[in-house]
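As structure tokens, here come the structures.
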Structure P
Amino acid sequence: MTFDDLLARAAALVPPGGRALLGIAGSPGSGKTTLAERLVRELNAGADGWAAHVPMDGFHLADAELDRLGRRDRKGAPDTFDAAGYAALLRRLRQERDTVVYAPGFERVLEQPIAGAVPVPPAARLVVTEGNYLLLREGSWARVRPALDEVWFCEQPEQERVRRLVARHEEFGKEHEAAVAWVLGTDQRNADLVAATRDRADLVVATP
């Protein structure tokens, strides 16, 4: 399936006079954000604000809370996010069409969530949200998939996914050895968990 095919499929999700929510799932480093950003950019080329990008990463728990819970060394695992808050935001995005809905963002340099950083205007007809755990069925994550019209699953060759993930960690401050250890440890455990949800997706996308 070409990118133009994906673009047409995303646009076709939007009902007349309504709003649709498209989820893009996949393991860390699989190209979710790149695909979401490109879809939104192209869909907004004709009408700015028609599509909005709302990453799941804004629902990371803050480091102070992870320290309190004793989960800092597993940052990025399912229980290090506010899954209930994310599900509630998706419900608001579906129901509240007459006002701006603000979503949290995530600052990569600080590795901290930032409240109210992502505005979704009333004009947005398609909301593209992406993250690792959109297809999980455990706990509050089970409320995410029913809130979405479709979920696509990104995948790419494992060696390339790992290479890109190590490079990303290095870009945002980790030494090479620390980046490799994190990717092959914490990130890999999360990747294995996400990979097990692949068959629940509406579409599998091979990302370049």
Structure Q
Amino acid sequence: MSVATDYLAVQYPVMEHFYTLQGEGAYAGHAAYFIRLGGCDVGCVWCDVKESWDADVHPKMSVEAIIGAASAYPGRIAVITGGEPSMYDLAPLATGLKAAGFRTHIETSASSPLSGDFDWVTLSPKKFKAPLPENMSWAHELKIVVFNKHDFQWAETYAALVPESCKLYLQTEWDKREQMTPVILEYIRQHPQWSLSLQTHKYLNIP
């Protein structure tokens, strides 16, 4: 195997991979292929994919196999999520996807060093394990999951650390949506630099 193609053999634990519509943030409504990596050391108590946490229970897939699966569909946005994808060296996967013509996106808490060539970085910091300061400059969009009213001040702390061009989103924790959505709406009215992010895939009952 040549050096140029070595990265295609690199393997990652993959909990699931599927073609759907992006449900959240700036690219909501766009067709995208999701690659959910297994393994997480953040441990959000309200996480809706706790089955992703243990990397060892998920099968490993090579970059070549992942690209092959994604390429079966016409969409050319590939979203790497988790779990916590920053736990891994993502350079091989991002390189392979871009070489295959994909726009590369990542959704991450940025609690570990970021790696790889990404066209769009959604940084969603968590209180359970803070993002590394050096990762803040990567963010194209900052997504804060709002669990209670105290999270707004916490959100502003991180908004001050991302690039000026970064899009700012507030998104209710799903189980608190009836309680917190009206509160978020009022906060955005008073702080219009923020926008609302809805988990539209859950309302539509799609992956």
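Figures for the structure shown
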item: Ranking P, Q by mean count of other Cβ atoms within 10 Å over residues 23-30, the structure that comes out highest; result: P
item: Given 18 for relative contact order in percent (Cα under 8 Å, 6 or more apart), calculated: source structure among P, Q; result: Q
item: Given 1.5 for distance in nm of label points 7 Å out along Cα→Cβ at positions 111 and 183, calculated: source structure among P, Q; result: P
item: Computed 0.95 for FRET efficiency 1/(1 + (r/R0)^6) of positions 79 and 95 (r between Cβ atoms, R0 = 25 Å, to 0.05) - originating structure among P, Q; result: Q
item: Which of P, Q yields 17.5 [mean count of other Cβ atoms within 10 Å over residues 119-126, calculated]; result: P
item: With helix-only ellipticity at 222 nm (-39500 (n - 2.57) for each DSSP H run of 4 or more, over all residues; to 500) derived as -10000, matching label from P, Q; result: P
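We did not get these values from a lab; they are worked out from the coordinates using the rules stated. What you are looking at is a predicted structure, and each value in this text was computed from that prediction instead of being measured. Cβ atoms are built from the backbone, for glycine too; each structure is taken alone.
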